[in-house]
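Following this line, the structures themselves.
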Structure I
Amino acid sequence: MSAAWLSILLLLEPSGSVTRDEYGVPLVAASSRVDAWYWAGRAVAQDRPWQLEISRRSARGKLAEALGEAGVSSDREVLRTGYTDAELQKQFDSMSAPTRQEWNAYARGITDEFANLEAAGRLPEAFRVNSVRPEPWSVLDSAAIAVRMARLFGTGGAGELRNTLLYRYLQGQKIQDQLLDAFEDLAWQLDPNTIPTVPPEDDPIRRPPVLFQFTQADTKRQLAALPPSNVLELMPAIRLAEHRQERWVAEQNNVLYKSGSYAIVVAPKRSRSGRPLLLSGPQMGHRTPSIAYEMAIQAPSLQVTGLLVPGVPTILIGATPHSAWGLTSGIADLADVVFNPVQADGTILVDGRAQPIERVERTLKVRGGAPQSVIRQRTSFGVVVLESAAAKVVYSLKTSLWMRELAGFDQFRTAGSLRSVEDFRRVAARVPVTFNLFFALNSGEIGYFYCGDVPIRAPGIDPRFPTLGSRNSAWRGFVPKSQMPHVVNPSGGLLFNWNNQPADWWPNLDTPAWGNGFRNQLLGEQIPEGLLSRRDLENAIEQIARRDSETCGLLQPWIDRALQNRDPDWSPVEVAAAKLLVGYDGRREAGQSAPLLMASLLETLREELFAPRLGTFLTPANLAMVTQAAVVLRALDEDTLVDFLSGRSAEEVVRAAFRKAVTRVANRAGQDVSKWKFVPNSISVPGEPPIPYSDRGTFIQIVELGPKSTVRTVLSPGIAEEGPHSRDQVPLARAWRTKVRQPGW
């Protein structure tokens, strides 16, 4: 761009400014919200130009244009399942006029900053290496990233193909006499011992909605009707439905790739200062630069500080002088897989009538290679994830989010002006994606709303398996918003969540995750009794990163009982190892011996309990995924439909597994148990030693509301992808500390 054009652009710039604190975090000030978002775009583009470029390419299926063959697998998934430009434009046009204006201003800000960087020769080296010139930013770039974020963080379900594969696997194991019982043990619906977000004593919903109605006889009929699709067909379909290639490539390129989060909300009655506290910790992975971005904005009707994702002009987790809010992934089942027979002419049969399959051809451009054609196929139910030649059917992914992902971002545009419980209730009711929304108000009120458009399944349909696409299997509407889990001002003055079950009556549906000992139990155990301070919350999230979140101590009573009664033929190394585990508190400190042994014991315990009847599921990782700690405990407690103890006592099983575990660790680390050294997971920092303990928020924000609210955050490694602010928050992360934010209120 010429100097003359730059001069003209400067004259046309909206009024406003960007100042930065000692960590380079921007404070945007402007005379209007629209102008503020223009300068927000400028700030993000200054700090993360290459991440912005790679993020929009990842979201729109254009990575291979820049990265060559390395981006092809991701692009193919995106183009097979994602929206066309026309569909993105239609979604964008459906948002409110104020939102559209702000998104356009943000796009212009990024575009202008890209031009400035290019003219000044300050674009990151990655642009030159990959022969990329930054094109003008489009609102469709932001829309594509937002859709990708909604699908990654704000949806659940679509596990029907995974469950089908599990059932097919079990059919080949020594469990034929109790095949469906075994599946029920692995894919349960409700565990009465799990800890939900809504305290049962405070639950305002006395007659919960019925999300499904099926019996074991219904399940048998549904299984009998399943197409004979084989494992070789199901595996790639599962990968496509779960966007595995897209996520893997995204991780390598430092853009959105994983989900998870925790949150703690404290009412004044539990707060040491008498003021409400809210801690938010979105777990989006740890990369350099960070997946997340933070800023503060000052404009008429908008005084806010918090988290954004580069490319999307929405404060998703934040605080104002009046309120604070946080989000965690809700994991509600918003999607089903349905199948329909394919006829010779390529149409599908739906209730006896032929329906066409929509086919959209899209071009995948590859740097240094020939363009490739990708076909997105879509039935009236959803995007096709599998064409089964063996069964002559197609499987479609039906989701309540189709063409509606941006609606949630439209709602969160108003988050900076929310001041009451009813304001948050209104927003939650209009957000279609599945999130846990937590809030605290300067008035002292706190609360929680479970968001999402959750389908009510037809009677007789088991939502854990694919079903025939027809009128009989059609959804019967959605859970009324008033019946979604929620609580305001709980009697105990405390709410906490780590992606767990929202209420004790809410079922798992097709994704068994919420059982006894789910990780929120560990979070709750680290929150002290009595009055709480900010430091108490900081200590709690540090402690959960240092402890075993897989079992949460569930198995310790059985381990203690079993290992206190040792067999006389135990070797000295087994005796020494037993002393490590009896009374083990679950701490996983670097250099300790017990965590290493416990991890091995859990692996061998699964083998002892489940492998004889269910097999090993091919790898220890698969076995661990299928048999969660809650299942292990129920098996030891003889609380399963299948007798996994097979005539032995639980103590005998634990002792047998323990001895195998000791042998495995000794074979790797030697016979001296004092030399068994646990190495914690860590966060890589280029050019520096890793940061120990990665099970923490990508961005952590702690807000204490009051006459003069305080906001503390940490975003490791730093706000920028290059320069002095690219790693200056690493020392904070190492010390589990936060920095004081000065949003200018």
Structure II
Amino acid sequence: MMDKTFRVFRCATACLAWLAIAGFVSAAEPAMEGVRDIGNRRELFVDSHLVERLDGGAGRVLHRPQPREVAIVHDAAWEGNVCYYHTVFRDDDRYRMYYRGMHSGPRTSHPKARGHEVVCYAESRDGIRWTKPTLGLYEFDGSKQNNIIWAGVGTHNFVPFKDSNPACRPAAKYKAVAATHEGLYVLKSADAIHWSLIKDRPVVTAGHFDSQNLAFFDSVRGTYVEYQRGFVNGVRAIMTATSRDFLNWTQPRFLTYSDDRNIHLYTNQVTQYHRAPHILLSFPKRLVPGRNPSRHKYTGVSDVLLMTSRDGVRFDRWEDAFLRPGRQSERWVNRNNFLAWGIVETPSGLPGVQAELSMYSIEGYYTGDDCRMRRYTLRPDGFVSVRAPLSGGELLTRPLVFSMPADGVSRTPEDNGPRSLTVETKRPLRGGGSMRFDRPTILTLDKTRNLGRQATLAVRVRAVPVGVRRLFSTYNGASTNPLELFFDINSGGVIGAGGKHSIRFDYNGVLVGALFTDVGDWSRRVDPDTVHHLAATWDDGQVTIYFDGRKVGAGGQAGGGDLKFREGDLRFGEDYPPTPLDNEPFLGVFDDLLVLRRVLSATEVAELVSSPETARCLRPSEPGILLTMEDPNRPLVDVLSGDGRQSAADPAAGQSGEVELRVNFATSAAGSLKCEIQDEMGKPVDGFSLKDCDELFGDSIERSISWRGNRELKSLVGRRLRLRFELKDADLYSLRFGR
């Protein structure tokens, strides 16, 4: 078979030649050979399609699904120990499962129920707990009280699917293939329960059919495809054919692979991955016929491989097993470990975690009175990742272009990413609302980089847990550099000065604190309901600290000059990078956040504390920022207009973009992920360098990358770019450009 890369090259060259003739390509415009146009598609790392180079300790890693509970036991009389060839798919508000009901050998529970072969049906509302509905369609042992849905031709390997073809007629909304030794028959159903033959003779006859042959509508290629068994070089192999109408099929041809291993592939389980339908995933059962640790009468053991394809014919094949037999002895018996056809999303049992991928695998085949399907789970997109150790590694992509999302495409919520700011309206500190930080969060206060020779910083708080908590900061960790500031607290303990202070103000060598003995323990554990007020003033180098309106600390000396900051605008809640977001974060409820460009006197501070609604010391025309959160729908509105209405925002969340780079990733507590956007020649794009990138850490299925708070990539649409990822103890599973 012609190598796919060469086909792409030939096609691209031909297209460019035509465009050049038509006058659309200028001599100055470089060719598109080798450039990956990924549009807004989600790209996984199951193959090397996007990977140009992996440096340092980075490499692609195959992940394995984790065993969960037994999903269903095939213990009915019409089922048995060789129920097989399962199909699972989600259909709106329910999950559907189809399988062969059959038993082999002696049977204790139903001694007379042997030698049958029927098609059975089960369903679930969550993909975890399955039921077998009584359908009353087919008689078994004198009764129709069973879940049998087909007893006609092809019961050995009946495999259905929901037809996604836009031209599909309602009467054939569900289709199926089923086989005898003659070939592949096709069936239809309007409700997924009542089935009939579309044609009374097979539509595909070339090949072998004693396996789980399957078909579906490929939404990317716009055609029906089928995958079936064949034999080549003495081993079980996979063939494929296509059809426009589900009745007339091309001559089947064998798949080709990225390696030349001659191995038995017992089933194929080819499916479009629903989160990236341009990628075909396959989970064939690899049969090793010579091994028989259980001394069963039928030799052979099995595991499951992962294969992937972008054209449906050539597959990249991983050598290591995707699903191993594991420690259960029965899974080392012939024909066990088969995976059902179908990947579905199901709810996760972990608190705060949303969906996960579920797959179902057989165990107990050929052993005892029945067999079972066990559910296995994997994170979305979690088949393969690019991984690097804590010492670091890098991924460089091939040149790529991306596009704008189509009009009307809704924004996908971020998973475990920066959360929307929480406004407390049930128990605000005062007025209509207050802000609550339940997790490390930052507010950056616009146009506060230089506050002048006189300034006041103040905030009203409640329910602050014990620990060092940053209030205001332009500090980036380690020793305090010139022109850095932090104003912090410990509501139930001490900070600095050998363990004496519980409130501290440090700027440019001026360090002033309030003693714990003068402030006391007002933390959430002992004082969860009382509202407290903290303030500090800067007067040309002289600092005064107030707690609940009374002076508790003073120091410094005149001549200190302007209160200006090297790192940037003043922040509330935490420091600047490289200090991590959860270093000493503010947690609790706060209100009346004030940054004023003048010094409030002791009398004015006391007035601000005792009567904030009517305090005459603050005029609306004053220069500075005051966030009163009176409007819960617009809590970050500055009510002081003296130097213009200034903004406050969470830089971790960044400004939403019309098109963003979104990633599925996971790190350790110490790990991180950063990305640099380069031009086609490898030069960092201005504003999108590795230094500009805001560090990501955590575990998220959908998170946007930002560069100094900027997530908008609209200006880069259509440009030929490379992505350079720096990973430290991190996994990168997928990426996409979208919203």
Structure III
Amino acid sequence: MKRLGFLFTTFFLFIMLLISSCGKGDGTYYIQTAQVPEGYTHEQKVELSARVLPHPRQMKWFEDEFFGFIHYGPNTYTGREWGNGFEDATLFVPGDLNTDQWCELMKDAGIRRVVMVVKHHEGYCLWQTRYTNYSVASSPWLNGQGDVLRELVKSCEKYGLRLGIYLSPADLYQIESPNGLYGNGSEFTQRVIPRPVEGRAFDDKRTFTYEADDYNEYFLNQLFELLTEYGPVYEVWFDGAHPKPGTKQTYNYDAWFDLIRNLAPDAVIFGKGPDARWCGNEGGATREAEYNVIPLTQSPDTYHWPDKMGENVAGRDMITEDTKYFHYYPAETNTSIRHGWFWRNDDEQQVRSADDVFDIYERSVGGNSVFHLNIPPNKDGQFSARDAEVLREVGRRIRQVYDNDLLAGGSSSAPKVMDNNQDTWWQAPGKTAEFMVKLPQKTTVNRVVIQEAIAHRGERVEAHHLEAFIDGRWIKVAEGKTIGYKRILRFPSVETDELKLVITNSRLAPAISRFSVHYYDEPPKAVVVRSDVSGNVTMGVGTSFAWKDHGTADLSQSIYYTLDGSEPNSSSVLYAEPINLPLGGQIKARAIVGDRLGAVTDLRLGIAKDGWRAYDASGESERASRAVDGNNYTVWISEEKVAGAPLSLTIEMNTTHQVTGLAYLPHAHGGFIEAFDVEVSTDGQNWRKIHSGEFGNIRNDPSRRIVLFNATHQAKFLRLSNLKAPGGLTRVGAAEIDILSE
């Protein structure tokens, strides 16, 4: 099939900005894509990148800022991150589905767009599709007449949220079924989309013809359903996961993109597509310099949109003599409010605090990205209470901080940055420049929001800093690199009535459309808890009190804690010195300043590990024991499998204990376990298997995970066996493993 070049030629056509609110236009601009002319120098290429503008659909995507993500399906009921395609279709039975609750809570959180996973990798469809019975049509829920997506569409309309859909290209049901379409070896021939189904005619009478095999036809038919019967759709989200390589199935992305452009022209195509990209992790991490415009060595018509996981995606040194095109391709920061994309339970599965989610919001939305937060419904089809509490609190903070511009009523040497109009801007006279703002009165501030006029002038700023006028002199209080759609500068509180933005490096003369000033009345800092191999527990506040910091704990804020699972308050035990917990336990702690309560740190501590050792399947112990040395910065990484032998790690405790679970911390730079069995022994010879499990999404979100066993077991030895690494890796590993007791 011929490449559908018109997908990008429309973006490649330049537009002349002849008139603007700031005076004459300053040259030629390109919507979404620009080709580099022959003979351009490096500096000319750098300048050209600053003339590439977002498509209007991308601009709307940026302006929505905060998105909701919904993972719901059979995995909710099996407790797995990835299904296998063999799940019974009747397994999916929402007890009391309430999409109004989802949307009301997301709106309260400040979310403006929601992307629903309508089919995950196992292939189960959450709408009334014509093309498979592996869907809600086979569920006893509402006698097979239920439609989760239809309910969400109605709720989105009610609460004013824009809808997006996630349709997994992978489909394990179609792979594993005897007559499945995925990788069945069928030929690519001319196929008419949609394929008629007797008794279920489409109201939309358009048809399209594409080169497709059986599975691509199936996928296109379902896209047609979703985009014509559940619209308007503002985003189509394609995951790059491939849960069973080797099927030889190929995807006709050209046809998919063409159908989307025809049926949903306002929809951003995310991931394995041309409009928006993954930030490179699923843990909420953001880049110091996030660029929207990326250099390409080939035309977008032939580009395959690989993941961009490096720290430097589009800096100056990424623009080389091989750069032939620039393409507007902004990043989305996606993570889950829980550890894992799907709901598992409300006891073991950890939920991010409001402090954590608000921090990611400020770093992502305020770091030239959008924030995509997954909130997985539980088995009843509702957001759980802890998730709901976090959403409400995050929304309250966003409104409290960012709906109140302390610069309102003030003045500026660049007044257009204060008019709250993204279509007007201050244009700097050169690539370095500065302007000042004066607040109505002296006040305490610690946040500044800056936006470039990206819809009209592209992204230009590469380095900047903020100065405050304090005690008669200018003092630098914050600095950053890119600005793009939005930069939130965060800094320690200062009292001032004048601020100055200093731009020290740009690709073209900067164009700033907004500058606003804010104050965040930050709650007490989060408590950090650490325990050594002897079970001595110390506590402090703030990021400076890290695991590798062996200095004195910061006790400037009073810390209260409990050991019985209750929420700490000012009547709880006041932390004053290290405490000894040789058997570990659950500790909850929070800082309290006056009547202000900090977030609760909830940590399950393991049994003291003094004298423990570990060994892997080969019997090696020195490296293996790093997994139980009490140091989160050392790592055990296994050897590769030898002659097909299963990977394992055996931990030998110094005495017999009653064990109830374990905690696993991967090493962020290598060493992950995705699936495992747990065996126990009292003598190291006779073993009992007591648990099987998996750590969902562990590679992209390498956070500490808790596993609770169904019963208490007596053991001196614990073995993690049949270890499986994620993503085709051949080695497993761990930074630290703790064994939990009663």
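What follows draws every value from the coordinates through simple rules; no lab data is involved. As the structure is a prediction and not an experimental result, all values here were calculated from the model. Cβ atoms are built from the backbone, for glycine too; each structure is taken alone.
Between structures I, II, III, the calculation of distance in nm of label points 7 Å out along Cα→Cβ at positions 504 and 632 yields its largest number for II.
Kindly point out which one of I, II, III the value -11000 was derived from, the read-out being helix-only ellipticity at 222 nm (-39500 (n - 2.57) for each DSSP H run of 4 or more, over all residues; to 500). Answer for the origin of the read-out: I. Look at FRET efficiency 1/(1 + (r/R0)^6) of positions 336 and 408 (r between Cβ atoms, R0 = 41 Å, to 0.05) for each of I, II, III: the largest one is in I.
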